[in-house]
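Asker: The next part holds the structures, each set out as structure tokens.
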Structure 1
Amino acid sequence: MIRGCFRFSLIASASCQRGAFPSVDHHFTVSPRRNHSETSESRTSLEPTLKSYDELPGNWRNNWFNAFTFWRNNDIKNTHNVMLNNFNKYGPIYRERIGYYNSVNIINPEDAAILFRAEGIFPERLKMRAWMAYRDFRKENYGVLLKSGEDWKKNRLILNKALFTPQITQKFVPLLNEVALDFVSMTYKEIEKSGRGKWTIDLSNDLFKFALESICHILYGERLDILQGHQNDASQRFIDSIPMMFKSTTPMLYIPPGLLKSINSKVWQDHIGSWDIIFAHANNCIQKSYRQIQKGLKEDRTYPGVLADLLLQDMLPLEDIRASITEIMAGAVDTTSTTLLWTMYELAKNPHIQENLRSEVVEANEKAGGDSLQMLKLLPLLRATLKETLRLHPVAISLQRYISEDIVLQNYHIPSGTLVQLGLYAMGRNSKVFSDPGRYNPERWLTPGRTNFRHLSFGFGPRQCIGRRIAEMEMLIFLIHMLQNFKIETSRTADVKATFDLILIPENPIILALKPIK
């Protein structure tokens with residue numbers, strides 16, 4: 001939901017207000033943190049073969065030459081496979097420097113557990129310098145995604161109450177149901193218009209519309225009605241701006257944004273233009289909702305939306321709320337819609353899985369008596385299916401943390417402050433982590449005790465994806481309704497490859513056919 005992804009539940013330390021953050025999907029036992037007073041001498045005596053940071057394997061000594069060759073070979077689009085090849089070449093850990101991008105890359109779930117224990121009370125992901133450069137350029141506030149330290153913690157704790165708690169997220173269900181039913185209705189109309197008993201299409205743009213309609217309904221308590229056949233140029237410009245924002249961000253992972261700004265490069269112009277559209281669309285939605293709150297037009301609603309909830313709480317400045325809501329909105333569309341597209345594609349290629357899911361949905365609906373909230377608790381295979389999609393097609397190819405203390409990974413000393421990233425795409429394809437990794441098999445996630453630190457597509461800990469609960473619920477509800485009403489088919493036999501534009505997207509259009517269930 002970032003695409004936002006919107007691809008970000010673990011245990012915070014006691015000093016980070018234990019219980020204030022949601023829990024994760026695994027049962028891994030976290031051992032005590034390494035004592036900061038432990039000396040390197042005592043550590044060496046315990047681990048006599050400990051190797052230094054500069055002994056790490058990898059191509060990290062010629063950083064600017066690496067950046068040049070990376071750019072010349074167009075490896076940016078292929079970053080996920082470059083990382084996979086590097087793990088095959090160097091092993092489960094390697095160091096990498098490309099331009100000013102300097103990281104240690106890991107692939108094993110056990111090392112991910114060590115990484116988590118060293119994230120500190122103010123966890124930091126990879127700094128999105130391009131996004132920060134835009135906000136500095138336009139004098140916009142940083143949202144919770146870009147904030148750090150105490151300021152981040154204050155904002156995150158307040159936003160968690162508006163986006164993460166079970167009491168709040170259950171209020172999202174009727175809103176998402178309404179949008180999903182509209183998508184079903186639209187699909188039936190398109191099937192009837194086709195005259196062929198099915199709707200054959202690249203669904204990417206329609207899924208973007210569904211995701212945008214869904215997130216706006218939750219954030220603002222308002223519908224855009226873009227699934228009703230109404231032409232909405234502003235919404236379409238917003239949808240078009242998201243891929244451009246991601247695409248223009250990618251080069252600035254390796255090249256300083258200030259350099260591209262100084263020469264007014266096309267990448268910088270595209271980046272500024274796309275964020276301008278994103279902020280303008282969000283501003284219009286926020287201002288409309290704010291005016292309605294001032295007039296008391298939302299007081300009689302059971303749930304007026306996240307924005308109204310935050311404004312009525314009056315715990316954050318309006319500009320902080322505005323910045324975070326805009327980031328959530330931008331992150332929610334592309335990530336969720338792309339994951340749904342990959343999931344439908346995999347179900348079309350695996351009709352037996354699709355039928356098993358359909359049976360589970362029908363049975364859950366009968367047990368829940370049509371209660372959508374109760375039904376969501378009775379769908380283990382459908383939840384596992386989303387995990388399996390995100391294993392093979394993660395929104396983000398890696399999960400990063402700047403470590404807050406020295407750690408040991410694969411017998412190498414990694415100093416505090418180092419950016420360490422877990423290769424999600426590579427891990428999902430590693431036969432030492434997943435048996436038969438090339439096979440789409442949701443049932444692998446239903447085996448107790450074998451999924452520890454393997455499902456991390458939304459991140460972990462207090463800095464995981466702020467939109468995680470919305471994204472999971474949105475995708476589950478959408479798939480429930482689609483499975484109840486349609487068979488999903490594809491004529492494509494060869495696998496669709498992925499390309500990297502900050503997130504993983506299909507390299508070529510995915511054409512699906514939706515047929516009513518008779």
Structure 2
Amino acid sequence: MELKALYLCAAVVAVLLCSSVDFIQSPTDVLGPVALLEPTPSSARDFGAVVSDAPFAVVRPESPDDIALLLGALSSAAPSPRATVAALGAGHSLHGQAQARGGIVVDTRALLRDVQVVVAPPPRGHGDHSGGATEPAAYADVGAGALWVEVLEECLRFGLAPLSWTDYLYLTVGGTLSNGGISGQTFKHGPQISNVLQLEVVTGKGEVVTCSPTKIPELFFAVLGGLGQFGIITRARIPLQLAPPKVRWVRAFYDSFETFTGDQELLVSMPEQVDYVEGFMVLNERALHSSSIAFPAQLNFSPDFGSMGRKKVYYCIEFAVHDSQKDSSNAEHAMELVSEKLSYLRPHMYSVDVSYFDFLNRVRMEEESLRSRGLWDVPHPWLNVFVPKHGITRFKDLLMDAISADDFEGPILVYPLLADKWDRNTSAVVPATPDGVMYIFGVLRSTDPARCGRACVESILAQHRRVADEACRGIGAKQYLARPPSPASWRDHFGSSWGRFAARKARFDPLHVLGPGQGIFPRTDPAGRRDAM
């Protein structure tokens with residue numbers, strides 16, 4: 001190990017202090033598993049496909065120690081390292097956040113992606129796996145490069161599953177924990193970053209650290225929702241619950257935004273009966289069809305969207321009830337209890353029983369449909385905004401003024417979250433919500449290159465920036481998965497949390513080596529000089 005460290009430090013320091021960045025003559029593996037390899041097209045591309053910043057090298061680590069060697073060499077370079085480092089998982093960032101222009105990309109999928117499920121005996125006096133007072137009875141120790149679908153598949157072998165999910169399971173554990181991780185379970189269990197017991201992290205100084213809420217808690221909470229600014233997550237311990245064999249999946253349609261959101265808030269107030277709540281806007285026939293691809297029930301719903309200039313928008317609530325009984329009686333009773341309280345368009349409520357895996361993996365079918373239409377590997381100018389409850393109607397109107405319902409391609413998600421389910425010790429930022437309720441608006445647009453070229457995509461992004469800026473200033477909204485245009489914009493985003501965020505950066509990544517693609521911190525050398533980002 002000492003010889004490997006010596007070789008790596010010498011190579012990194014020698015090349016990073018010179019002016020040229022094209023030092024790699026061939027991807028020879030002279031430095032072992034931490035060799036600096038030539039960049040590939042995927043290292044300068046992400047799902048958003050609107051930013052492409054090429055690194056000058058890629059590292060495929062075999063262990064956290066390899067990442068530590070790299071970051072340790074960079075952070076100890078004098079007078080200051082010229083390279084920054086970005087962690088790249090499944091590549092589903094939207095605005096180049098996992099890219100490192102002229103720097104080094106660490107491919108976390110190269111790490112061990114094992115999923116180790118641990119089931120402890122239940123506490124005395126309990127006949128199930130409900131867990132003790134300090135730690136649940138079951139958890140999974142997971143390599144951060146694993147995809148959530150891989151975690152699900154392994155946990156289901158034990159009849160278990162994590163509590164909180166993302167809609168799309170083909171994202172890495174480290175990636176979602178660095179951002180937030182939300183879906184329809186968030187109202188009940190909180191985001192994924194509120195469902196972590198322990199982390200292994202390589203800090204910006206090259207230290208491999210195991211941390212938890214009670215062991216080095218400042219680092220633990222910093223990296224959760226920390227946008228890759230403080231360390232690279234290499235392992236995570238995730239609490240588990242019993243997985244239901246089946247799910248009763250329900251959809252109900254509305255023609256009133258106020259009734260739609262009112263019923264959503266009723267549903268999230270019933271966590272004993274309801275396990276998942278989301279919703280979406282139905283702008284046109286394509287939205288109705290594409291959102292129904294994974295929903296097995298036949299929808300006998302033919303809305304009148306109106307004519308040009310007088311478009312009618314509809315809404316759909318989607319909720320789910322876990323069925324722990326093979327005869328579905330519990331789910332049936334819960335659905336009847338819930339549905340009779342809702343004010344949907346009669347008779348347009350539809351339900352179907354599906355396996356738990358198929359329900360959680362539902363977006364995979366939508367992905368396959370988009371791929372078949374050539375709309376997956378295209379620019380995705382998305383907009384995700386957390387909006388406090390008092391501002392949701394105003395935000396909806398802002399959004400509708402900025403988009404055309406006729407040619408919009410993709411879902412617009414709208415569903416409530418509860419502020420008290422978010423651990424405010426983490427680095428994630430959500431809006432102030434006096435009544436405790438906020439909504440996520442997810443404008444998940446796909447653009448057809450045949451009809452929307454680069455100028456069109458830039459125009460959409462500009463529209464989104466205007467909507468987001470007005471919502472943040474006038475409503476108190478906060479963007480999610482965004483990349484504000486300047487460090488000053490980031491300080492506005494963090495607001496009163498900025499001081500804590502900056503202090504954590506100074507402690508765990510003082511030379512600003514990590515996360516350059518976020519654009520939060522300019523590079524600063526020990527003499528206080530700033531580099532261009």
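All of the numbers you see were taken from the coordinates with simple rules; none came from a lab. Just so it is clear, the model here is predicted, and its values are computed rather than measured.
Asker: Where does the value 71, 52, 47 come from, among 1, 2, when Cα extents along the principal axes in Å is the thing being computed? Don't jump to the answer; show the numbers that get you there.
Answerer: Working: 1: 71, 52, 47; 2: 71, 63, 44.
This figure was derived from 1.
Asker: Follow-up. Which structure, out of 1, 2, was log10 I(q)/I(0) by the Debye sum over Cα atoms at q = 0.20 Å⁻¹, for residues 94-141 alone calculated from, if the result is -0.87?
Answerer: Numbers: 1: -0.87; 2: -0.74.
This value belongs to structure 1.
Asker: For mean projected area of the Cα convex hull in nm², for residues 190-293 alone, which structure out of 1, 2 has the highest calculated value?
Answerer: Values: 1: 9.0; 2: 10.2.
When mean projected area of the Cα convex hull in nm², for residues 190-293 alone is computed for each of 1, 2, structure 2 gives the biggest number.
Asker: -16000 is what came out when helix-only ellipticity at 222 nm (-39500 (n - 2.57) for each DSSP H run of 4 or more, over all residues; to 500) was calculated for one structure; which of 1, 2 is it?
Answerer: Values: 1: -16000; 2: -8000.
Structure 1 accounts for this read-out.
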